[in-house]
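Below, each structure is written out as structure tokens.
We did not get these values from a lab; they are worked out from the coordinates using the rules stated. The shown structure was predicted, so the numbers you read here are calculated from the model rather than taken from an experiment. Cβ atoms are built from the backbone, for glycine too; each structure is taken alone.
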Structure 1
Amino acid sequence: MALFEAFKNESLEKKEIETWQGKGEFDFLPQENYVFIPILRAGLPMLNAIIDIMPLSKAGFLAMKRDETTYKTTLFYKRLPDLKDKTAVILDPMVATGGSLHDAISEIKKENPKRVISLNIIGAKEGLEYVLNSHPDVKIYIAQIDRKLNSKKYIIPGIGDAGDRAFNTVN
């Protein structure tokens with residue numbers, strides 16, 4: 001998962017805990033310093049999995065939708081905890097044109113996080129280039145980059161609509 005790759009070089013802090021063999025000092029990721037922000041609704045399954053792994057982290061939410069004619073995104077809902085001195089981690093399974101991710105990063109940066117990371121599953125080169133050109137300070141971790149976008153700006157070969165797949169809302 002992109003989470004492990006993204007966090008493999010993060011700073012750890014020592015904590016003493018009780019184990020079945022007695023007390024010991026171990027390295028831990030300071031989970032309280034991370035806020036995971038899915039782009040609704042497709043990012044929710046990613047959040048559920050991450051909260052299982054990092055239960056002391058916080059969550060925020062951005063509900064955005066892409067207009068299928070203009071390809072512009074509209075923000076419908078924004079609920080974020082205080083991001084000051086936190087790492088904001090955007091969860092968006094698909095990066096097609098990059099518009100939603102670009103706009104999500106811009107919204108999150110208004111809250112002055114320490115830094116922004118994006119975890120994605122599949123994307124197109126065009127969308128990733130757009131985001132990286134606009135936000136070169138954001139680290140993007142993505143599992144697969146597919147060939148291209150088609151004339152409707154869908155990823156080819158892609159996986160279809162991630163939100164529909166996750167919530168069985170395909171017509």
Structure 2
Amino acid sequence: MKDVLYVAKIVENTIVDGEGFRTSLYLSGCDICCDGCHNKGIWDINSGHAMEINRVFEKITACFTNITFIGGEPMLQAPSLTILARKIKKYTTKNIWLYSGHTYEEIIVNKEYLRLLKYCDVLVDGKYESNFFQNNLRFKGSSNQRIIDIKKTLYTGEIILWQGEFDFFRKTI
């Protein structure tokens with residue numbers, strides 16, 4: 001059903017799923033099932049509960065925070081998530097981060113995934129790979145993953161890595 005999302009949990013005021021304070025929408029269901037995943041309990045789409053998109057919108061936009069779509073694997077619910085993302089962009093000024101085990105290259109060749117991607121601002125892509133784990137990585141679990149500035153990447157046609165607001169200061173010190 002396109003008007004429903006399967007939600008594992010909603011975490012408000014988090015600082016680990018993207019830059020700044022965020023509300024993270026954890027979606028149930030995963031088709032990638034990475035070794036070492038810390039969200040194995042939500043791999044089954046039925047581990048979450050069905051929520052109407054309008055209810056999810058109300059819940060995740062009620063706070064001042066920006067939004068993160070994470071899972072599980074959000075792309076499993078791309079059509080419904082696209083409706084939600086479109087609504088967020090139409091009625092708020094919030095930015096959207098999207099975490100996916102699929103790579104950017106895999107996403108752009110899938111029409112449903114690409115529709116969703118166009119409403120998002122930042123993509124953290126790629127499978128979590130425990131042999132590339134480093135505990136000092138910002139906003140990703142393994143060094144093979146990329147944090148991509150979606151707007152710049154789609155505009156230029158080349159992958160442009162995201163530069164956080166504080167990166168400028170780090171480089172000049």
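Upon calculation of P(r) over Cα pairs in 10 Å bins from 0, in percent, for residues 68-147 alone from the atomic coordinates, which of the structures 1, 2 produces 18, 53, 27, 3? Traced to structure 1. When Cα Rg over 2.2 N^0.38 Å is calculated for each of structures 1, 2, structure 1 gives the greatest result.
Using the calculated result 2.4 for distance in nm of label points 7 Å out along Cα→Cβ at positions 28 and 60, pick out the matching structure from 1, 2. Comparing all candidates, it corresponds to 1.
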